[in-house]
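Read-outs throughout are calculated quantities, based only on the coordinates presented, and are distinct from any laboratory measurement. Nothing here was measured: the structure is a model prediction, and the numbers come from that model. Cβ atoms are built from the backbone, for glycine too; each structure is taken alone.
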Structure 1
Amino acid sequence: MKIIVAMLATCLAATLLPVAGLAATPAQEQAFVDTYRKAFEGKDAKTLHSLMYTEGADPKALGFYRMMTTVGMGSKVASIALVDLTAEDRARADRTMPSPDGRSLKLSLRPVKKLVIRVETKTADSSSTGTSEVFVAEHDGKLWIPVPAPAK
C-alpha cells in the first residue's frame, strides 16, 4: 500500500511540476506591463505589435488587433495592471467568434490574465478617461497578447 501511495504522489508531483514551472514570475509580469506602458505612451506601435502572439493568426483579426492596440496611443496611462481572470472572463476567452467572412475564430493561446489599461485624455476644455482590457497568455515562458486564429 505504501508503494502505491508513493507512486501516486510521485506521478502527481511530476504532472504538476511542469505546470508550476510555466507560471510567469512577478518580475516577468511587471516587465510585460512596463513594456506595454512605455510603448503605448511613446507611440511605439512596433513594440506593441511585438507583444502579440501571431502564429496561425487570422490576417483580418491580426489587422484589427494591431489597429485596436494603437487607438489612443500617446495618451497618458493612468493605470495599467495584469489581473486574474474571472469565471466570466474564462468563458468569454474560450468562446469561438465569427470572423467577417463567416469562419469561426478562437484565441490562439488560452489566456492566463488580462491587461486592464485606464487612459486619461485632457484638453484645455475637458478631460476624459477610458478603460480597455486585453487577454494575456503565456507561451514558451513569455507573456503574449493572443490573436484569434481559425477555430479547429
Structure 2
Amino acid sequence: MALLQERVKELVAKYGRSRENLLPVLQGIADTEHYVSEYAMQLVAEEMGLSAADVYGTATFYSFMETTPRGKYIIRVCKTISCFMKGKNQILLALEEALKIKLGETTPDRMFTLLETNCLGWCHKAPAMLINDDVHVDLTIEKVHQIIREYKQKANN
C-alpha cells in the first residue's frame, strides 16, 4: 500500500495536478500494477484534488485501462470480421490450449490474461493480437504456440 501511495505521488509530481493529466497518471499506475484498483483511484483523486467519480469514470471509460487484476502479459485478440474470416477462432483455441485458460481468464500464476478486443488496426495482416504493447500479425496456430513459448521463457528469466 505504501508503495502505491509513493507511486501515485511520484506520477502526480511528474505530470501535474490538472485534470488533463489524469490519464497519464492512471496509465503510469497500470504500467506498474497491471491494473488500476479502486484504492489507487481513491489515492489519485485525493492527490489530484479530483472527485473519486471523475477518476473512476476516466479509468473505466477506456477499454485498454484495466480495473481488475490481470496478468503480467495481457493478450488481446482482435475480434473484427477481418480477423474472424482469417481464422481468429482457431487462434483463440490455440491460445486457450497453450495457456490452459479460457477467454477472459488469467493464468493462476498471473502471468497471462486472455481477452478479445475491437479492431487493432492490422486488418491487412489478420488475424492479429496484441500482447501488452507488442503487435503480432499473420497468426497461425504454430506461430501462436511459438510466441507463447517465447513469452513464457522471457517471464522465467
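From 1, 2, which structure was distance in nm of label points 7 Å out along Cα→Cβ at positions 28 and 132 = 1.9 calculated on?
Going label by label, the one that fits is 2.
To test your reading of the models, identify which of 1, 2 gives 50 for percent of Cα pairs over 22 Å apart when calculated.
Structure of origin is 1.
Computing distance in nm of label points 7 Å out along Cα→Cβ at positions 92 and 116 gives 1.1 for which of 1, 2?
1
Consider the structures 1, 2: one of them gives 3.0 for distance in nm of label points 7 Å out along Cα→Cβ at positions 52 and 84 as calculated from the coordinates. Say which.
Answer for the origin of the read-out: 1.
From 1, 2, which structure was mean count of other Cβ atoms within 10 Å over residues 124-131 = 8.9 calculated on?
That value comes from structure 1.
With relative contact order in percent (Cα under 8 Å, 6 or more apart) derived from the coordinates and found to be 19, which of 1, 2 does the value describe?
The read-out was computed on structure 2.
Can you say which of 1, 2 returns -15500 when helix-only ellipticity at 222 nm (-39500 (n - 2.57) for each DSSP H run of 4 or more, over all residues; to 500) is computed?
Label of the source structure: 2.
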